[in-house]
Structure 1
Amino acid sequence: MARKLSFTIPTIKKDFTAAITKVDRSKIYGETSIEAFDEDGNLCEIVSIANDGQTLFGKGGIAFATRNEEGDFVNKSELIPVTEDGEAIEEVPSSFDNPIEIVEKATVEDYLSHQVKSVYLLEDVENYDVLVNLLKNGDIFKFPFSYRKGIIVDTAFLLANEAGTPFMIITTPSDFEYLGFKDSSPLDEETDFEEESLLDFGSL
């Protein structure tokens, strides 16, 4: 069963819950895969070879481990994220642990200034009428989202399509700058090349 998120709208003192289902390309466009078989019809698997040039290991044969300066293995739970200055970074809780406050409205321009990481369909919504009324005018809402406890916080947008189906879009800010037809940007000056360095394609 899909995990549920809780949302609260302080301005109208109403809330709703919803399960999220990830929408990936395979569900939209389908997918293909290539399989290889040996001469006896057995399915082949991809394996890796160790540095000794002899040992083969298949899927699940590689593990990630961390060692300290003394060379001892360190459990992941003992690691502490820090800044470049060595200060500890406070972890944020998972968005599944506490209600998400829906307060900040976003503009279309704000939404388009982000790169999409994941798309989730909101399903099995409790108090569905609250969500419908929230998004019925094409409004977009913005809030921080962390799928699991950690130091990574994404920007999420809550919106609906033309049919009124609600979606949650997980994004990161984009550094792209968009130009209109009336905008202009100076071009970098072309580097001068000596004639000797130019390749004569006619001689090929």
Structure 2
Amino acid sequence: MESNAYLVISDRVCVIDPGINPQRVLNHISDYHIGIDLLINTHHHYDHVGANSGVLKSGKIESCCHILDAKALETGDDRYQLASNLGGSPVKHKVSRKLNDCDIIDLGKIRLEVLHTPGHTPGSICLYEPESKALFSGDTVFADGIGRVDFPGGSAEEMGESLRRLADFASKRGVKKLCSGHGGIGSGDDIVGACESFF
């Protein structure tokens, strides 16, 4: 599905949105001689969570997503995961840590700040790493646009509010790297541009 997966390597290691094929993530465990401690989903759509079960089976891994999207994962609700739309079967597993806005995910030397950015899904989140000023934006905003709002649980009004928040955040805190769920790496300017285009 051409979705991006990210490994954040610190004292603890997390994978953000492993995609559909767990092997593409698990291969890096061997390549880098690391283990995975946390799996974080930016939202509950299948192209980002399809590999969850396979990755979680590989070790003692904490599964994390926003509290509003956790239910779709814990119940295997395909109305929200959209697995059948993408030729797959919905995943079903326990979410061990349900995230909220402003939570901190402590990986040791690296800490990720949780920003609740609904619109694409009710529980869509972005993750901000303040040292590198990297924002992992899931499908909220891309280098060349924004995520769809016409899927179940999507909301154009909430997306607008999230884009305003992110544009303000990028202005105040700085975003050097926009690491989105699809496409190439962008910058804070892309967030501001997406917000201006939306309105």
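Of structures 1, 2, which gives 20.0 when mean count of other Cβ atoms within 10 Å over residues 10-17 is computed from the coordinates? Before the final figure, lay out the partial values.
Numbers: 1: 13.6; 2: 20.0.
This figure was derived from 2.
Of the structures labelled 1, 2, one was used to calculate relative contact order in percent (Cα under 8 Å, 6 or more apart), giving 17. Name it. List each step's numbers first, then the result.
Numbers: 1: 22; 2: 17.
It must be structure 2, since only it matches.
Kindly point out which one of 1, 2 the value 3, 7, 9, 15, 14, 13, 11, 10, 10, 7, 2, 1, 0 was derived from, the read-out being P(r) over Cα pairs in 5 Å bins from 0, in percent, for residues 58-137 alone.
Values: 1: 3, 7, 9, 15, 14, 13, 11, 10, 10, 7, 2, 1, 0; 2: 3, 14, 20, 22, 20, 12, 6, 2.
Value 3, 7, 9, 15, 14, 13, 11, 10, 10, 7, 2, 1, 0 for P(r) over Cα pairs in 5 Å bins from 0, in percent, for residues 58-137 alone corresponds to 1 out of 1, 2.
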**With FRET efficiency 1/(1 + (r/R0)^6) of positions 26 and 122 (r between Cβ atoms, R0 = 35 Å, to 0.05) derived as 0.75, matching label from 1, 2** = 2
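From 1, 2, which structure was mean projected area of the Cα convex hull in nm² = 9.8 calculated on?
Values: 1: 26.0; 2: 9.8.
Among 1, 2, the structure yielding 9.8 for mean projected area of the Cα convex hull in nm² is 2.
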**Asked** From 1, 2, which structure was helix-only ellipticity at 222 nm (-39500 (n - 2.57) for each DSSP H run of 4 or more, over all residues; to 500) = -8500 calculated on?
**Response** 2
**Item:** Per mean count of other Cβ atoms within 10 Å over residues 42-49, the highest-valued of structures 1, 2
**Value:** 2
**Request:** Assign the value 2.7, calculated as distance in nm of label points 7 Å out along Cα→Cβ at positions 50 and 146, to the correct structure from 1, 2.
**Result:** 2
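Which one of 1, 2 has FRET efficiency 1/(1 + (r/R0)^6) of positions 34 and 130 (r between Cβ atoms, R0 = 35 Å, to 0.05), as calculated from the coordinates, equal to 0.95? Write out the running numbers ahead of the final one.
Details: 1: 0.15; 2: 0.95.
Label of the originating structure: 2.
No lab work stands behind these numbers, since they all come straight from the coordinates. Here the structure is a predicted model, which means the values were calculated and not measured. Cβ atoms are built from the backbone, for glycine too; each structure is taken alone.
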